[in-house]
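Following this line, the structures themselves.
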Structure P
Amino acid sequence: MQAQTQTQHIIDGQSNFDMSLRDFWRTKWIQIARRSGISVPDEKNTSDQNPAIAHISHSRLLADCPNCLGAEYVWRKGPHIMVCALCGNSDIGGKCRIVIVPEATLLNKIEKVLLERPNPANRTWFINESLEQLQAENLERMR
């Protein structure tokens, strides 16, 4: 049986890579893009078409690419954009994709409820789930 890693917060891009999105973009993202054969758009070159929607999966703040279903970390503090390392956002001409993220206060409340769950693998939230639903799930599972 594998030991479970306990996290005290939901892991976003900042905490996973220990850098801001802008620093990630200038360093690691360029390496990833080169290996994947995709270009790195300027973050100001952003499309509002076909946005991605943030969710929490296994204690990680992610967004799934609506074009190919790849997934990328989301930075809480923004900017809330992504480029998929799999498809390079080919459906929107390689531009940065907007990521829809809950308002910070709501995201903090969601995180607090999810952190009551001892197993990080059970810390999952999708945009269609209310805070009340998450709280009810916690009560059901703690019985």
Structure Q
Amino acid sequence: MENYDKDTYFVAVKVFLRDGDKLLVLYDKFGAWDLPGGRIKPDEFETPLEDIITRKMREEVGGAVKFSAPKPVNIYFRVERIEARLNRKVRIFAVGYEAEYKGGEIIMGESMELYEWVDVNTFRPEDTFEVGWLKGVKEYLQIVRGE
């Protein structure tokens, strides 16, 4: 049997937050476009993913934002990047969820700088997103657009 090493990934949840035909995208303080959501913390191993999503949404867009129960969509991300906080390359595996925006003021969390609602019918993610989250956003839009 061939000897091989197994890879190690951070695991994250990402939310495609929709308000009708609009999709929420965020710009972070590290200079990249992103979706709400993020990594599972070590002490959250037993925590339901929906609770982790709620925590991440609160951290990134504020506690006043209301949204429907997040539902998994068949979108998976594999991202490799230099992690500024760790000063090393990391790999992230993320699972996509979709939720409907139900109101409330968006207030940027400490790691986010701005947000934008983009039209899912006309948005060109390759003009905004870098390699990391780009593939998953493109796949999501293809599903939404029926392509």
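Annotations for the structure displayed:
- Entry that produces 19, 13, 9 once semi-axes √(5λ) of the Cα gyration tensor in Å, for residues 39-78 alone is calculated, selected from P, Q: P
- Among candidates P, Q, the computation of FRET efficiency 1/(1 + (r/R0)^6) of positions 55 and 127 (r between Cβ atoms, R0 = 25 Å, to 0.05) that gave 0.25 used structure Q.
- Of the structures P, Q, the one that 15.2 was derived from, the read-out being mean count of other Cβ atoms within 10 Å over residues 15-22: P
- For -8000 (helix-only ellipticity at 222 nm (-39500 (n - 2.57) for each DSSP H run of 4 or more, over all residues; to 500), calculated) the corresponding structure among P, Q: P
- Winner on relative contact order in percent (Cα under 8 Å, 6 or more apart) once structures P, Q are ranked, highest first: Q
- With mean count of other Cβ atoms within 10 Å over residues 31-38 computed over the structures P, Q, the top value is the one for Q, the highest of the group.
Values quoted throughout were computed directly from the atomic coordinates according to the rules given, and no laboratory measurement underlies them. Keep in mind it's a predicted model, so treat the numbers as computed, not measured. Cβ atoms are built from the backbone, for glycine too; each structure is taken alone.
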